Structure 1
Amino acid sequence: MHFLRTSPAARTAAGSLRNGAEVGITFSNHGGEWHFRSVDSKPQLEPGQPADPDFELRLAPGAVRAICAKPDAHVGDLGVAFFEHIVARDPEKRIRVKLRSGLVKLALRGWLGVLAKGGPTVIGWMAQKGLRGPSAVAVALSRLKD
């Protein structure tokens, strides 16, 4: 919670989100459910289930530590760190993602704006992973479906 409140990148990303954008979150080393949303353009992490999550995340301790160790990172650098943990093979560093919304809903809720704020840093990382061109986001999202 401290990271979300103090990280300029987290605040910038949250500023792109619209009403209804939510993420369900569980931690692999703690019980309970949480949800992330933006309230008045400020990131919020609250206990409980989200009403209509766009994503569900299961965060391993190593991923949480690594991301929280970058309080002054730019949105793009933080985005790459997040994506690196999605593709990590080590279960202690992995972020598991389940996509719960389609591309149109994600766009309407501001998630593509968050991706755009990552700019060339995120686009370059995606290109290194073979995701290029206008269809890159759709391809990446298709990999996150159940």
Structure 2
Amino acid sequence: MALSSRSPVQTTTVDGRMHAAGAQVFLLLRIGFTVLPIVFGLDKFANVLTDWTQYLAPEIDRLVPGTAHQAMLVVGVVEIVAGLVVALLPRFGGPLVAAWLAGIILNLLLIGGFYDIALRDLGLLFGAAALSRLAWAAHTDTAQRA
């Protein structure tokens, strides 16, 4: 057993600050992973930010029925749903978004030439995993208090 050089008062203060910071990070990640997938999902219908069909790997396009545009509309719906799940049930929305981002990364690697975006999405995947971990901790903490 390791002995701490901190006094009980110092440990309580540090624990309190870490708890508050964790709650703030959880809220920030929850807002981000709610709003951004919904915005990107809605843009699949408007194509204001970009022509989303350029990000669909030909191998994937051949697998899904319909046109690339129709596939992107389905992607948009999935992104909107993922954002809503994060808002309502972040314990399940976090892993859903992480899995979705893994699919996006795989798709980008199949296309080639979008390695910078794939790397960025890997960072987002880590953020979604962190959201999930914090959501489970918050849920467990709430359940223990009840």
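Of note:
- Calculated for structures 1, 2, Rg/Rh (Cα atoms, Kirkwood Rh) is largest in 2.
- Comparison of 1, 2 by FRET efficiency 1/(1 + (r/R0)^6) of positions 19 and 51 (r between Cβ atoms, R0 = 25 Å, to 0.05) - largest value held by: 1
- Which entry (1, 2) yields the derived value 2.4 for distance in nm of label points 7 Å out along Cα→Cβ at positions 67 and 83: 2
- Parent structure of the calculated result -12000, given that helix-only ellipticity at 222 nm (-39500 (n - 2.57) for each DSSP H run of 4 or more, over all residues; to 500) is the read-out and 1, 2 the choices: 1
No value in this document is a laboratory result; all are computed from the given coordinates. All values derive from a computational prediction rather than experimental measurement. Cβ atoms are built from the backbone, for glycine too; each structure is taken alone.
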